[in-house]
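Each reported figure results from applying straightforward, stated rules to the coordinates on display, with no laboratory input. Quick caveat: nothing in here was measured; it's all calculated off a predicted structure.
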Structure 1
Amino acid sequence: MTVGTQVQQALANARSAQANFETFSLKTQDEFAKEMYGHAAEELQPIIDGLEKRLAEIEQEEPQFLT
């Protein structure tokens, strides 16, 4: 597995986790849990942004490593 593929997987996993937290936040009736899930989703955004940036760098530098 190449680094590019690993970054793609990490990005997909982070996006999935963020979507799950957003869904949990919308579905729960507990206000504390709603806030906690919403905060967790927000906390993932800088990680997602960083992974997207790194993936773009990899694609520019070494396009042959993406499969």
Structure 2
Amino acid sequence: MRYDIRVRGSVREEVVAGLGDVTAVESGMDTVLRCRVPDVAALAGLLRALAQAGLVIRELRKVDPGS
């Protein structure tokens, strides 16, 4: 499953590196994290890691709704 997660502000490279299959693209005042996760449990873990890093999640969007 692929998701785009929009967070407020910028994300440090070391945070992105620790998240697994995630790439970061700056978009205005936000950062879009493009990620691939195998299941909902992995997505929940990723969201928890973002919160623990102090990031504010503004949007979560499934990129490929067919899977």
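General remarks:
- helix-only ellipticity at 222 nm (-39500 (n - 2.57) for each DSSP H run of 4 or more, over all residues; to 500) from the coordinates reads -7500; which among 1, 2: 2
- When Cα extents along the principal axes in Å is computed for each of 1, 2, the one that comes out at 30, 22, 17 is 2.
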